[in-house]
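S.K.: These notes open a run of structures that come right after.
Where a number appears in this text, it was derived from the coordinates with a stated rule and is not lab data. What you are looking at is a predicted structure, and each value in this text was computed from that prediction instead of being measured. Cβ atoms are built from the backbone, for glycine too; each structure is taken alone.
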Structure I
């Protein structure tokens, strides 16, 4: 039994090391392709990491965005830069590139206080903070029930205050990034008055525009976008959108 367990541990360690080396090799190949201006190959490698191997790293999305932009695909460049920004919201280079790409697309992301504050932290950071504070609260409460010491009572009170702050922040962040669906228009498209090709066009939406998805109907999405301080709604094919939340 012990020999079998040891063999399993060795196999697991070997698998992890092999996967790590393979990952580094793919990154090196992608960087080399980018230096040679072979952006299609760069995109192929990074998309493989994201789509097949499920790598969720902001700098992979950042590099993928740059490759798409250099390859003339503004929509997918904005999509991947927005994904990078959600994972690393305080990274100066990612923020600057996201602002630049949105400027190229002729749009400005809202900078009111709630949006700016919520975007300062990633969902992973807020989730981790919420989990840690909850564990500290439960630990302090359990110890206080057992020992009834004043310092533990204060610890419970402090953790309750942090929980009161953290719970609405966590709820708002989840709502803004999970419940509220945002997408990027991957190519300039005609927006329809209803879900289907037979419905009349009501306006044209440019490539790279960030929109809110209100609801879905088969292969069509009902979207909302801002234009000259007014909201516009209409229908667009799902295939013309890239989901930022995904």
Structure II
């Protein structure tokens, strides 16, 4: 079994930024690599930007596709097979000094907002200007912040699954209420408290996430992506993508 020390990954590192408390790396997979069981010396998180693979852990196999965020504890044994070429991951290693009061690894949330944050971090790394390290640090801290409204009831988890499965159907509040068996007022009032955003904003983020995946992984035109992701037109997509990432669709493609 292989052991990977800090900053070591199976693929080739093409970009990186390191501070005293964290390191961010873009890792590319362009040819077959070892499929043996292995583990990493440091806790790290991987956001799949392109390609993917099938990952095996002790008790499960996971199909890893673009948009998926994987969390690896220190010493967690796993292996990756059937890697698509090319594949690209954004890997983030966190040192013990990164954490502090109200910023703990156990507080990490994995939802649509998380995936958008990883895209923002990726774009900041691509720019790599004098503000990049501070900006990435703030975004990482927000992911691990102890948010009292993060945890919701069982219906919130069901609602998230429903929205992700039907993201392109734009169900009304009344339709969601009937399917969940939850009063519309309850959804409107408490969804924002549990998720830190309104239902409308959550739906917008779903569309932006889909648009980012298409921009990073296809050669479709911006107009085609806007139509396929449910935006009213290309300019609508451009406004929302820039609002959530700080970059226009054209700038995103030029960075990658």
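S.K.: Among I, II, considering only Cα Rg over 2.2 N^0.38 Å, for residues 52-187 alone, which has the greatest calculated value?
M.R.: I
S.K.: Tell me which structure, out of I, II, gives 39, 30, 17 once semi-axes √(5λ) of the Cα gyration tensor in Å is calculated.
M.R.: I
S.K.: Next question, about the same structure. When log10 I(q)/I(0) by the Debye sum over Cα atoms at q = 0.13, 0.14 Å⁻¹, for residues 84-155 alone is computed for each of I, II, which one produces -0.46, -0.53?
M.R.: Computed on structure II.
S.K.: In terms of mean projected area of the Cα convex hull in nm², for residues 44-107 alone, which of structures I, II is highest?
M.R.: Across I, II, mean projected area of the Cα convex hull in nm², for residues 44-107 alone peaks for II.
S.K.: Same structure, new question: Which structure, out of I, II, was FRET efficiency 1/(1 + (r/R0)^6) of positions 28 and 164 (r between Cβ atoms, R0 = 25 Å, to 0.05) calculated from, if the result is 0.35?
M.R.: Only one of I, II returns 0.35 for FRET efficiency 1/(1 + (r/R0)^6) of positions 28 and 164 (r between Cβ atoms, R0 = 25 Å, to 0.05), namely II.
S.K.: Moving to a separate point now. If helix-only ellipticity at 222 nm (-39500 (n - 2.57) for each DSSP H run of 4 or more, over all residues; to 500) computes to -12500, which of I, II did it come from?
M.R.: II
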